[in-house]
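Heads up, there are several structures right after this.
None of the figures in this text is laboratory data; all of them are computed from the coordinates on show. Only a predicted model underlies this, so the values are computations on that prediction, with no experimental measurement involved. Cβ atoms are built from the backbone, for glycine too; each structure is taken alone.
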Structure 1
Amino acid sequence: MVVRVGHAMTSEDATVSLGARRGFLAPYQEIFAIPRAWRFSLAGIIGRMPMSMYGLGIVLLISAGTGRYGLAGTVSAAGALGGALCAPQLGRLTDRLGQHRVLIPVCVTFTLAVAGMVAAVALGAPDWTLFLCAIAGGATMPQTGPMARARWSMLLSGSPRLHTAFSLESVADEVCFVVGPAAVTILATQVHAWAGVASAALCALAGSLWFASQRSTEPPAVAVVRQTAAERAATGVRRARLAAPGLTVLVPAYLFLGTMFIAIDLSTVDFATRLGHKPLAGLLLGCYALGSGTGGLWYGSRNWHAPAWKRLAVTLTLTVSGVCTFWAMPNLLVLAPVIYLCGLTIAPTLIAGYSLLESTALPGRATEAMSWLSTGISVGVACGATAVGFILDAFGPRWGYAFAASMGIIATLIYLAGARPVFGAGRR
């Protein structure tokens, strides 16, 4: 398969390529046959590692330096809030100015914010300096995940392999959330307290600069045409406030999904701890991530004829149905295979959501749209962590799993109620 960089892959190219290769990995070989595609994809993975390392790194740094776990958790939450508020705005700037013009100053600022926090802890600076550095770091965390998806959207526009690329990116997210926390914990406990959060800054700086340097696969910046009220009235053009109509349904649904995810994680740790097998909690969550990665790779290798909005309805329903059984698990031995099977539909659910956004996003606003979806999940995780913490303390892990199931049911109802009116049967 030969694809010119900077131009969409045509359906004829896709047809020839589909017939040329067979097998489970063939679709992934096809997308990596695009010149320099593997480079920006790998750089994007490195650059997005901080999303799973930054918050935990802050907690380990401040708790080790001050002994105040409450302060560490609050500062970490402030950083997450800064990211949630600013990620969509960075996405909008990226669409308007170009990825390299936004990514380079952002990653440098993030690195300086992390350095400032390390210095503040070491020098015993006032608490407000910690909050300032955490918020600055969260607000400027590089968004290479949405940027990589925007590049795939440009290179594979109109191709059946776009969902394969989105599958790859979702599996990459899973890898980050498995490898990142483990790496931060090892570095912070075995090397130095600041080593964990410093590794997040190093990944951000190295991955982002490498990603930004690859200009040939970068989507073009979209000029903003400003009109007066009279001109908009005359032409019938109204400024769209949302980057994609589907955000009105997907963001609230994925917010509750994010709450469900963190409730599962914390409840699993508490369940294993109460049974006297706390070290096995990581293995159980690894099974969940492994199931998600397996399902994502399989999903991306298939050619789907059903529209994405219907596929999302199916995968979301299956995911939540499985989670509804967690509260009844008698022990970890039974929970392990169940949690793996339930994980098989996690990545396909996320992939279908990003595919829907790609198909409904307004021209030149793909990065912003995908950033909103990531923000919805992040806000759900941040809010859910506090709520499920109280539930676990008061009632135990089974009620934590019940809370996770209820959040999943709400997410499903929101999506099913709004999917057909927003996306319509004609959408892919």
Structure 2
Amino acid sequence: MTKIEVMSSSVVGTTGNIASSISTLDLTTWDLRLLPSTYIQKGLIFHKPQSQDSFILHLKTSLSHTLDLFPPLAGRLATNAHHATMSRFFIDCNNAGAEFTHAVAAAISLSDILEPNYTPQIVSSFFPLNGVSNLQGVSTPLLAVQLTELADGIFVGCAANHAVVDGTSFWHFINSWSQISRGFDKISKPPVFERNDNNNNRLVHLPTLEQNLFAPSPALQKVFHFSKESVAKLKAKANSEASSDDDFKIKISSLQAVVAHLWRSVIRCRWLSDSESSEEEARMMMAVGARARMSLPDGYFGNAAYVATVAIGEGELLHKGLGYAALRINEVVSEQTKEAIMRDAEENPTLGGGLLGGRLPLIIGSSPRHDVYGNDFGWGKPIAVRSGEAHKHDGLVLVLPAAEGGGIDVEVCLAEETLEAMEYDADFMGAFITST
């Protein structure tokens, strides 16, 4: 096994130079749903800085200054017991600090990470807090960073408690940290910690927190890169097939087209023997953002997303084409109104109910709208992004922007036999053939 040497580990708190804007922060229904889950883990990969003098100290110092503006991430989860099995969770902004680890993997190069067909297992070692549940945030840092020096690069692995932040708030913090690291006096988007009555902090029944939502599986990870041209081609095809009436043009988005294309291939390749004629229901569960729909501030800090499900018969999904699948996704997204979001928060206060029963669903997370490649800490922009082992199970799909504008990178976690079949799926792989 390749050696990774931990050089140091320390706690980084706020600077104390700025009075904290809040002392506690309530968890909303969106936040509480994530308590049984695990931390968000995302890692940025960089070329090695030309000048390495004090850059680790600089990162720790800039992290401390950023925590001044995001005090919840320097705190811990806390509870108020209301019954032997019932508690109310909130964030205590007590400046207990974030964790910062410096490690070295001198024998590992960028090519060892980026060139293999499947994401190598060693990548999970570049992340802190592997296997930690969000509930453990009562005693574990809500934010942890591991900077690993490679032979020719840097891997900055970040883990954040998913009951405290969603993907939007996670990248908001990383974006702000990179700005402060580059010397900005003010960040471009201050966080907003206000809560409203639509997402009241409710009591949680503690035994449900022991549920393991995702059973461990021997799935592999792979990143499929859809270039700007590939995305445009899929979008045009989906819109052409979905619009049967010239007077009624359905607007299928790039993301909807790419996800529909992926979904059809996964179903075709996962159940090779019977999917074409199967009457089984294919389910795709996707994270839907609530900020714009609920008119929340752009800088709203916390979770503001929930899960919407698209269900189609497997045979129907495969026989009716890309446009039909994309249209069904589009219809479900269009149904997500403010009223639907409020009803969902009231009727479905827990996570995981839709995962039970039937075939394995495809679960879509993250977003190509996240500013991933703008995170320049002072030595250049990242060249790639990878996620850790958190939430990894057969059927997980993370959608992120590609390094070049307009492209989409799709990180999938699927059984080995499914991935191998997809690589020989002519319809799926045809999207990656560029015109000459």
Structure 3
Amino acid sequence: MFRKHLSGLRSKKEKIYFLLILIQSSLLLIFASCYSAQKFKESDFYSPATLKDRRISFLNKTIEETILSNLRLPLSDSTEENYKSAFWAMELIQYTGTAVDSKIESCFINLSNRSIEFQRSFLEIIYSLYKNRFIVEVNSFSEKTNNPKIFAMCVNYLKESLINSNEKINSFLDKYPEYRSHPIIIALLNDFSNIQPELPPLEDLFSFTAEDKIIIYSLQRSNRDYPGLLVIKKPDGSFLRDDFSEIFTVPQLARAITDLPGYLTNGNTPEGILSIQGIDFSKNIFIGPSPNLQLVLPHEVSPKKYFHSDKKDSLWSKDYYKEMLPQSWKNYSPIFEAYYAGMAGRNEIIAHGTTIDPGFYSDETYFPFTPSLGCLTTKEIWSEASGKIIESDQLKLMNALSELRLQDGYFFVVDIDDKPSPVTLNEIKHMLIKSERE
């Protein structure tokens, strides 16, 4: 999500655009709240941020004002926020080069004395754009921190260079044993285990049903550089079909711009079970005006809200989460990443479209998808001439859900393997059909 990084509206024109988006969102929200099966039409959606001149202006301002101007300031307690804004902007547009590289390196000076949030933001930018460049510096810094999240970020940065990651983690826990039960450390240990568990039968997971609720499966590669595939299971146990009687699918990217693991702030969409909480519309210019699917993680809301049930206690229990899983999956540690991510404080992970310029990522395997800060994104292509949608998988998804007239359910994010290619229906179709018959 990019919500907290938006700058203020400066011009009268920008304010008018913002009011138009507010009005549009309010009207669409009324339609959604009525559980209407009315189709969302591409022609109904407009985003001035996608116009060519606006994109050019945004890019220039981002480079000159948000990145270069902020990094010209001497780093101090009072300018940490300026640097953090620059780091975020660099990630967004994938900006590196001689003008900023030396400034990034200089941030290691007195890094231990910087705020935890600055340390986190700095480690995020070097993980995103400077992998393996600062091995010595990060290793040295990792020996000084006593913060579990910061330490976990260091270990992930050093992943390819460490001979024994578990030895380093255990050394940290020897110094700070109170963190053995910390959700990030638990997830880190699972992630770096020398014995990675075998994927349980997907058919077992596909057999899950919930009365009067939809089940969505977003099947991903563990290498999130490749888009996954979404399928929808109806309350009657069958998978939604399209107009040609084929299983309905929508490609979906679960990659964060950082590519950090899902249990860390701004990391990839965590693997596991999220709860569907209906449809909404965002005022965020990067998400855009198309409807989005609201999701919550365990611990982000009460068990009552997460499970759509009055029968759950007010306090969270891992056993509640386990009840959602078939026997063959109950001890599969990767599926609990979402549980620990929520316990660690991750939130605001939704399934949405995008108005970000895909040109920022034209060299990436996931192009023309655009990554987020942990959400699931679909492909949306906008006209730079009119600001209207040309192609939207997000509207395709939301129209399908609208026709079902159900807005509650569960959303499973599952890494099925690490093949270097997008997930296709042919890979999973036989398992989906088999689970329907059982």
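Assuming -7500 is helix-only ellipticity at 222 nm (-39500 (n - 2.57) for each DSSP H run of 4 or more, over all residues; to 500) as calculated from a single structure, say which of 1, 2, 3 it is. It must be structure 2, since only it matches. Taking 11.9 as the value of Kirkwood radius over Cα pairs in Å, for residues 151-190 alone derived from one of the structures shown (1, 2, 3), identify that structure. The read-out comes from structure 1.
Suppose you compute FRET efficiency 1/(1 + (r/R0)^6) of positions 183 and 271 (r between Cβ atoms, R0 = 30 Å, to 0.05) for every structure in 1, 2, 3: which one lands on 0.75?
On the way: 1: 0.75; 2: 0.05; 3: 1.00.
Corresponding structure: 1.
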